[in-house]
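Nothing in this text is a laboratory measurement; each read-out follows from the coordinates by a stated rule. A quick note: this is a predicted structure, and the numbers were derived from the prediction, not measured. Cβ atoms are built from the backbone, for glycine too; each structure is taken alone.
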Structure I
């Protein structure tokens, strides 16, 4: 069925309108925080860190895994008989040549399999059997020998590389790094939540500020119209009209700036609470007035004490100090001389066939058991050992540096928390003071406009009172926004952001 052209045009218009219509994200402040926790890319990126740290911890323990080793070697050698003694027999002609030379050939095969590894005390071990097969034409008669060996060898450091403090150092560092990664994730979540509260509040403030500027522009435009009418009937000079128009142009510029601020904050909030890429700029955000948080009386001493328990940067620094101390122990050990005790013990058997060689090695069928063992020591000491001594000095200084840095952070936490608490008190008082100032500014403007209508005031005074009223409105909005932001900042500085917003990390 063929549709009328008008119907097609109407349908196309509806489709285009639907495509052009932007998606609207209507969120309250608590919902914005929930969206940020679920969709923020900064949190998603940081969530990989604990998993990576866990994998590195597993990797650090891998050096204690036993290693299965197997090898096979085949060898062959040939020697011209003219260079050997005359008692060699069974010469074989070399291929090629009319006057072949005589030579003797010997072949060998060697196969072994073993399990080797390292223990936390520093002991290394190697356990397993080996088999060597030799064919020799230089003996009379020609024979094949089988050499079977079963044994183990160990090396135990007594000074350098001895003990669990050294050999488990990398494992303990990896565990500390994993704990640090958990605190880093907590820090990132706290930062994102704080940024979301701040940006949401700033967006609401910028929207309200835009409304104030638009109303102020409206008052200025109305004053221009009133002055033009008064000038037409001769009760006002053209200068007053020009003055009002100049002020209107200035307020128009303030509206443009306020509009840009709204758009910027809207983009910042979308970046925090969405994971959109292509459709990010096509999404509009609608926010509601954030509720003033109920703070009550602030207990600075209690909150500062909790900050030492909950602030991620403080906990990370404590773990970093732990890593420094592990490094001091490790480098101190590495500065010692190397003194290793070595030893091996095994059973071997040699015969003309494999089974007989195994029986000789094991002492089966009444054969004598052939044992082989050795014990020894290895000593090594660089003179004057400057590298190890320098590394130890660096490790000690870095550990002391971290302790001083801890004191610096403790002092900073106390100052930051106290200042943030003071900011809450100040902004709470500013809310009431700015409200009173706004009410008086409203009454003053109303009185000035009434006097202007009666001819007892001037355009300059009315414009000034309009600006004062707009400033008072903005100051009240700013005080409310600053109070919400101050509470969020105080929670972050005392490490209680998650608890205050009832957020539990897995």
Structure II
């Protein structure tokens, strides 16, 4: 599959040489963006996305609210379109009316594959979840400990090819009985230590386990992060409706530049990993020195290892992770493990049409084959990682040879546009150069999330390879915050 080429106008002289620069002076400098401009940018971002069918999603913008409609072949595609809209500057809310119309596969088949997917996922394998499928809609019933576990189960069920929707009827039985004050303190702590969100404009109120988020965030995607971070033990309902999106406020909400000591960062990393149900390794040795977080110890799966690394990178003050974790899991016979991975790749909505060979040896899984995009390569690797018995995944997947690179000036302009419309890349000074399909990024960004977002934008723009030479601002911090008393109406 060849990337559909977005229509562009040839940029000015610097970009015509494959160079583009985004500075604070060229960034949006007003507190409103025309609906027409937002719509044009979002359509462009959707059109260039390799994972979505061309012209599948229609966009309408009304006072910053993006309404998506159209038809996609599976549920993850609808979720991805919604995520792209949520991560577009100027969008203040997203209404998805996208319909899922994939090939019918039969309710019994879907029930078996959803059950198998949950049983093979390291984070959910020990959960006895009741599954019912009617007209390709999956209903989940059981008891879980946190809203995060309920969300993970819903995500797994929705990843199966042929599922049109997921009805999540999972019930909560949290460990212990935390008070509203304890729940609020836990939510505030998670928000303040997470690099993906600016905490200064957010307030939290808790009433009988219902967590109400209010204040201001810079994007719909940031509001989504706040929702996830509020899924602490004891939280039964998350209400983010009073959390207003004002994209232009992100600069004023930037974190304090007061240095954090290594001990505080270490404690934050430990708390984040310990409370992640995907990891399940409470006794890891964690140390932080000058922004480098080193993780040592035993984890139960390759998925736990990847999740622990992700958790550490999301902590304020961490700029790099030294992963010295070891995976120890119950041994699975080579043929059985190979079958598990091949089975999940065939059932997964993203990878079901890819021809990927699987080899398993003593817990190490090797993937080989060709795919049309880096996104689908990552999707295959992620599927293999999230299987019980996998200790390591070796990715030898190649891109199809008929992928035609953009011209240098066009690639630089596409990357520039992506940076301009990404809500997490404010206050940047980034230079983009392009040569034979390779995009190189130079300059300074505020934090790890901006570093990764810039790289993703370059990849989404059509770069066959991204050389990320961005530096991360050395100091990130939040001022200490004392939780206010809980108000109970």
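A few notes on this one:
- Among candidates I, II, the computation of FRET efficiency 1/(1 + (r/R0)^6) of positions 151 and 247 (r between Cβ atoms, R0 = 35 Å, to 0.05) that gave 0.00 used structure I.
- Entry that produces 0.80 once FRET efficiency 1/(1 + (r/R0)^6) of positions 55 and 159 (r between Cβ atoms, R0 = 30 Å, to 0.05) is calculated, selected from I, II: II
- If distance in nm of label points 7 Å out along Cα→Cβ at positions 223 and 319 is computed and equals 3.4, the structure in I, II: II
- Entry that produces -0.73, -1.10, -1.26 once log10 I(q)/I(0) by the Debye sum over Cα atoms at q = 0.07, 0.11, 0.13 Å⁻¹ is calculated, selected from I, II: I
- When semi-axes √(5λ) of the Cα gyration tensor in Å, for residues 295-446 alone is computed across structures I, II, the figure 33, 23, 12 traces back to II.
- For -21000 (helix-only ellipticity at 222 nm (-39500 (n - 2.57) for each DSSP H run of 4 or more, over all residues; to 500), calculated) the corresponding structure among I, II: I
- With distance in nm of label points 7 Å out along Cα→Cβ at positions 127 and 439 derived as 8.8, matching label from I, II: I
- Structure from which 18.8 was derived, mean count of other Cβ atoms within 10 Å over residues 119-126, options I, II: II
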